[in-house]
1. As an exercise: Rg and Dmax of the Cα atoms in Å, for residues 35-154 alone, calculated from one structure in I, II, III, equals 15.5, 46. Which structure is it?
2. State the single structure among I, II, III that was used to calculate relative contact order in percent (Cα under 8 Å, 6 or more apart), giving 19.
3. Taking FRET efficiency 1/(1 + (r/R0)^6) of positions 11 and 123 (r between Cβ atoms, R0 = 25 Å, to 0.05) for each of I, II, III, which is largest?
4. Out of I, II, III, choose the structure whose coordinates give P(r) over Cα pairs in 20 Å bins from 0, in percent equal to 22, 37, 21, 15, 4, 0 when calculated.
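All of the numbers you see were taken from the coordinates with simple rules; none came from a lab. In this text the structure is predicted, and so the values were computed from the model without any measurement. Cβ atoms are built from the backbone, for glycine too; each structure is taken alone.
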Structure I
Amino acid sequence: MGNYQYDIIVVGAGCAGPAAAKKAAELGLKVLLLEKSQKPGEKNVSGTCLNMAALVDPDLQYLMKGPIEREITEMHSFMISPERTTMFREIPGEGLILLSVRRDEFDAWHTEQAKKAGAEVKLSTTIVDIIEEDGTVKGVITDSGDKYFGKVIIDAAGVNSIVGRKAGLIPKRKGTNMILYTILNVWLGEEKVTERFGNSIYYFLAPNCQYKTWPWIFPKKEVVTIGTGGYMDENLFNGDIKSVNDYMQNLIDLPIIKEKLEGGRVEAWGLHLEFDQSIEKRTKAGLILTGEAGGFVIPFLGEGMPEAFFTGIYAAEAAAKAIEANDFSEEFLEEHFMGRYNENVFLQSFRYVADMNKQSILSMPDEEIIAMMQNICIGGGFISSAIHRNWMKGADEDDMSLVQDAKDFYEFIQPYRQVGSESLEIYKKMRAEK
């Protein structure tokens, strides 16, 4: 057991931690990065794609140098109902949408970048408590009894971090704002992944395959990552659904997916818990919460890594200013940390979109969401375009008659969305009689 002194102590080597440690070291500070795993990211089997819209920010451009599995150029979304399957295919005019990575490789690389910048890294180190004096967080205590003191502690240890909880900033997580995911990594080999999935990510909505979330398949180099789950309220497990694994089984049994996974083997399986709500306070005297610990991620949109990278960097900058000013108060850290966060247009835009969509989606059953999305494509989009035009024009001109016309048209075409099996029999009969 020993006592050690640093300028900044960063807890957690996921996404936010290495970003914070690297930035703090580049600012000339004495930095310690603590991680409980033997290898950063070794137990993380989440989907994991880096959003290019975020990576173009000068603060994050260095991340493009990391180990990339696939360059994602397309996105497919499948809306599956008993009546039909509707697919949306998005292809940007130029550039990439995402970069697909493996966390077990990327986190290790990112931690090494922090080390190269001058940060000290200690792996296989578990934090069990914090050191607090007169309301100021001064350090952390490990399971081996070592005490590490820092002028500022940066918590990047995830959704249920012991640091944030001991400091009283992370509240008791409520089920209605928690999302439980089950995730599979399926090995297919590079040739089959390329042939069956290409450079596209896939999203699905189908009966009994999710609960208020969007199942996904993300291709890596030799494996694909499949994920699904739902919000942890009283309706998560209903009827034949006894666990999130039932959602996963139903998902991979969909013919459109089952065919693509033929011949594969499960390489890894895991559960992942995410908190889908902002927390009231992200700072305390001597302490800054980042990434999932600070409630910055947006699991509803599958967004989390850019939020973690940015907040890790902003925490390091705020900590450096605090050290320079010799002011480690909650107010000082809050001003300089959240000030940078609030100025980031990418972060604010995604938070706004998530809040608006969450209100809408959580108010409807999954079956209704599927039908709504399918209606967008009725008649190749021409019919829905007519509805949308009147709807929006009525809203713009404050003419409720146009809105009512759109609604009436929408209801009128509903029977024509469904083409029953009897149509095939009629067709066969007609063909036979000609």
Structure II
Amino acid sequence: MILRLALGSLLARALTVAMTVLAIALSVMLFLGVEKVRTGAKASFADTISGTDLIVGARTGSVQLLLYSVFRIGAATNNMTWESYQDIAARDAVDWIVPISLGDSHRQFRVMGTTAAFFERYKYRSGQSLSVRDGEVMDDLFDATIGADVAETLGYGVGDPIVVAHGLASFSEHEDQPFRISGILEKTGTPIDRTVIVSLEAIEAIHVDWRSGAQIPGQSTPVDVIRHMELQPAAITAALVGVKGRLQVFGLQRAINDYGEEPLLAILPGVALQELWQIVGIAETALIAVSAMVIVTALIGMMATIFSSLNERRREMAIFRAMGARPRVIFALLVLEAAVIAAIGALLGLILLYLGLYVAQPLIDSAFGLWIPVDPPTLREVWVLVGVILAGAIVSMVPAVRAYRMSLADGMIVRI
């Protein structure tokens, strides 16, 4: 009976109720959206690299090394020499090692030099391997394998030419040594999708006529001559390392960090990620706090709406009292109305969130490389919805107490 009365009262004030429901829905969508993006970003970052025990590079901060070597964010302040790389590769604890050379670009996409072992050893999302969608992995000196986003954004296909630019934001291109796209990788949801991959020798080949970041004036070595050169790199940006046994990780890390030939740094990817989350933790907490305050604001707005409607409903309440309704029934009616408004708003916010995620998921993935999964609501999200409904009922108790105290005579007075 009370539920029917509450629904009838809400329908009678449909426009005001709809605006309140929409405000709550948008606030719930914002709060849960921030939570989805936060957890999705963490999972996406954590799934970017799997199965790699150590990342080795020149001495710098652990987070910086992780960002530029794995996520292609920022740039290395220094390189590690090829001799140091070979020395580390020869150590008994090392099972495999893959070199990485960064620094060039193609239309704002990073170019990475590496070896064929990269396609075998690089894992993502709990052990998945890279696979080629079209063509094959680079085989010739001037072959390039590109990520899915590079191909989609620039409209490239297998066999198309590609010219690498010197540096990350440079107008100087290696036009005299163009590459040919030999393969396009499957979508991974990692920075690999936005990477042009070539061989280490190719990185050396396009810089044969370059010194100190600039091309030697008037010098252009023919490609046929370059193919017969010794193209061993003098330095690389970083290396991914796998060890033979888990117990050897920390010993190898300590040995590399204490390396006497040059200052090097070896990091555990998982530990560096935890440091990264600690750095961004304050901003993360601030976002959650702001979105929570939006929900609080919407609930306060609902309370204000109920308050403002009490004067208009005083006669209605008086009639209920005259028909025998006890004061607690009036109290329960207003609380129930608020709970229904909050419940509809919370459910609508959840629906809007999932519709938004469904539409925005490929756009976020393409623009930022973050894969936000559209999974069923978690227990935490369900508790958020329950909390919003309970909070709506609680804040409505203030105007409900006022209605509870209204007397029959006060409700029947006609004011002129």
Structure III
Amino acid sequence: MIYFDNAATSWPKPAAVTEAMAHFMTEVGANPGRSAHRLSIEAGRIIYETRDALARLFNVDDPLRIVFGSNATEALNLALRGILRPGDHVVTSSMEHNSVMRPLRAMEEGGVVEIAVVLCSSEGFLDPRDLEVAIRPNTRMIALNHASNVVGSFLPVAEAGAIARNHDLLLLVDAAQTAGAHPLDMKEMQIDLLAFTGHKALFGPQGTGGLCIGERVGVGDIQPLKQGGTGSRSEREEQPRFLPDMCESGTPNTVGLAGLGAGVRFVLEQGVEEIRIHEVELTDRLIAGLLDTPGVTLYGGHDAEMQTATVSINVERLAPSEVAPMLDERYGIMSRVGLHCAPAAHRTMGTFPVGTVRFGLSFFNTVEEVDAVLTAVREIATAKSSEDSGGDPE
């Protein structure tokens, strides 16, 4: 089996992730921050160490400004619904995932905010000058993904950060596709809000993620998505007004965060730069092979240095929904097919409504696996071409 669906969820995970989760379930198991006994204290320590590892990865001075949630979607909702106010204007791009677009559209339909969607190129790239043109007097935020989940193309986040600072705006970055796979420095890139998920390139389990909140965002600027027990200020019936407790009501997913912490430490030990080098090598090989395959359309910029290890294709005269089962059933290759929860991106690329077949590579994939996928795609494309011309596909 060849797993090329890492843009959806990374697999396999480092052994340390499973070990950390098993250790919590068998040796700790307590509720963090709710009791004074040793197991509760240990559970709290595990969560703090995960915050600290993420702070080192993203260059965040105060780990307590990292708020945990169930995924990047929840983090993005917190950033959008928790910060934007009636009358605000938001600038975003046409390559966004529905985790950004759906909250914004709902707020737009409710009359809360106005939205400007800046058109990207069909390869998925964005001219930062177009962001600046879209800014209005009531613009409050620029919201962008760091890289497309469809074709992997990078958006100019650092340039957007400079533009945001020049206009006294907030920059929200959806780093679901890049956290752990590409260097991210909140200070250097001037990012105010960074949403991340744990289950992709951070190698954590599903159900983990969070929002890094920069120093320019005050506690008073945020309204939590939910209120409830935090283990702090229990004598008060009002929600605590300090981070991270203000935005972390209810018992946390401690076993998941134990696994996430192990995944982040694995990334730090390997080095993001080394992970990136390996993924660029694999992506470059895959792109070159696909470009050399008749009957295959490759989307994006065709440059491994300008994208993540995510590649989208279509095979002539075959729907994506036909190609993916062939890859799975005949060759044991796992891919993702369809619109990838990003209809705006597919409209931009010209692949709406059928979508694409998407390959998502990871640090754990190999050159041999890339070559096996290229062989499979060539055979599928050749067989279809021969069939359509009335020849023998064998």
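1. Values: I: 20.5, 64; II: 15.5, 46; III: 17.9, 57.
Comparing all candidates, it corresponds to II.
2. On the way: I: 19; II: 26; III: 23.
The read-out comes from structure I.
3. Once FRET efficiency 1/(1 + (r/R0)^6) of positions 11 and 123 (r between Cβ atoms, R0 = 25 Å, to 0.05) is tallied for I, II, III, the winner is I.
4. Details: I: 23, 50, 22, 4, 0; II: 22, 37, 21, 15, 4, 0; III: 28, 54, 17, 1.
Comparing all candidates, it corresponds to II.
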